[in-house]
1. Ranked by distance in nm of label points 7 Å out along Cα→Cβ at positions 80 and 96, which of I, II sits at the highest value?
2. Of the structures labelled I, II, one was used to calculate FRET efficiency 1/(1 + (r/R0)^6) of positions 24 and 136 (r between Cβ atoms, R0 = 41 Å, to 0.05), giving 0.65. Name it.
3. Work out the source of -16500 here, i.e. which of I, II gives that when helix-only ellipticity at 222 nm (-39500 (n - 2.57) for each DSSP H run of 4 or more, over all residues; to 500) is computed.
4. Which one of I, II has Cα extents along the principal axes in Å, as calculated from the coordinates, equal to 67, 46, 21?
5. Could you tell me which structure in I, II was used to calculate distance in nm of label points 7 Å out along Cα→Cβ at positions 88 and 112 as 1.3?
Structure I
Amino acid sequence: MPIRAELRHHYGKIWRTVIRPRILARAGNKCEQCYKPNRKRVSVISLPGVGQFWRLRASDAWVRCIDATAFPSSIMYRTFSDGVRAARRIRVVLTVAHLNHVAGDDRDENLKALCQWCHLNYDLAHHHETRAARKDAARPLLTPNQPTKEAIL
């Protein structure tokens with residue numbers, strides 16, 4: 001997600017040179033939820049209703065991003081053979097998530113190193129709320145004499 005213009009001042013030089021590196025070092029340069037290694041290429045499959053799985057090498061077990069449960073490759077091939085064949089290679093990029101969704105609250109206990117997938121899933125409900133609030137704020141209110149869209153059709 002791009003950073004909105006009104007929040008960019010929270011992510012300046014101190015954020016890039018001090019805070020973010022400190023959080024990534026604390027996490028061992030891995031996602032703190034699913035343990036994907038930063039800047040490495042991994043195989044990823046997304047299975048609807050089940051979640052995303054990843055593995056570093058073909059000999060590794062598949063790891064579910066939601067809870068870091070490992071599944072041996074043999075089980076994955078038997079259960080989700082089409083999905084496993086459709087695995088794609090991605091380069092992992094770690095992000096730093098604000099757990100309370102308040103930009104500028106840079107306490108260590110409020111920050112967590114997450115891969116992009118885990119970060120987006122962590123923020124999913126918050127993104128829905130902020131999107132709805134911004135979209136509703138920009139939407140004009142109907143006046144009593146103004147016809148609705150359905151009435152026009």
Structure II
Amino acid sequence: MSISAADLAQYVIKPTLEYLGIHCLAAEHLLLGTAAQQSDFDPFCQRAQGIGIYQISSEQHRSVWDDYLAYLPELASSIRGLASQRQFLMQPDLELKTNLVYSTAIAWAIYLQTDHPLPAADDAEGLSHFWTETFCRPDKSITGQARQFSQWIKTYAVAS
């Protein structure tokens with residue numbers, strides 16, 4: 001099962017970024033490219049490397065909370081507000097699979113941890129490089145995937 005790029009952008013990514021007060025077209029393209037590359041837009045995707053539409057690993061999930069959001073209480077509170085009340089406390093990683101808004105916020109928080117500036121929305125190679133440097137895990141074949149990511153951004157940026 002997958003979600004269309006247009007629906008993901010309109011109903012999940014844009015509202016999530018706006019809620020977090022950080023919406024821009026480059027961030028939207030970056031997150032759409034991430035979902036395309038990591039899971040082919042499958043919210044229930046679970047592979048060895050991660051969980052959900054962005055394929056965030058349990059380790060990445062914990063690290064975002066422990067090493068980043070713990071020092072940004074306002075952002076942490078906003079993101080925690082997107083998670084379900086009870087389920088998050090019992091099985092926080094399940095939110096990555098069942099809650100697209102929450103997983104989008106966590107994916108964005110992963111990107112926020114870098115000091116590198118976000119490339120322009122139409123800079124496919126720059127967004128691809130940003131993705132490989134920030135989001136990818138080193139055990140992947142990055143070169144081919146970076147080209148796919150860049151191509152997907154070019155296709156989406158022209159269509160949007």
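No value in this document is a laboratory result; all are computed from the given coordinates. On a predicted model such as this, the values are computed, not experimentally measured, just so you know. Cβ atoms are built from the backbone, for glycine too; each structure is taken alone.
1. Across I, II, distance in nm of label points 7 Å out along Cα→Cβ at positions 80 and 96 peaks for I.
2. Value 0.65 for FRET efficiency 1/(1 + (r/R0)^6) of positions 24 and 136 (r between Cβ atoms, R0 = 41 Å, to 0.05) corresponds to I out of I, II.
3. II
4. Details: I: 67, 46, 21; II: 40, 32, 30.
So the calculation was done on I.
5. Traced to structure II.
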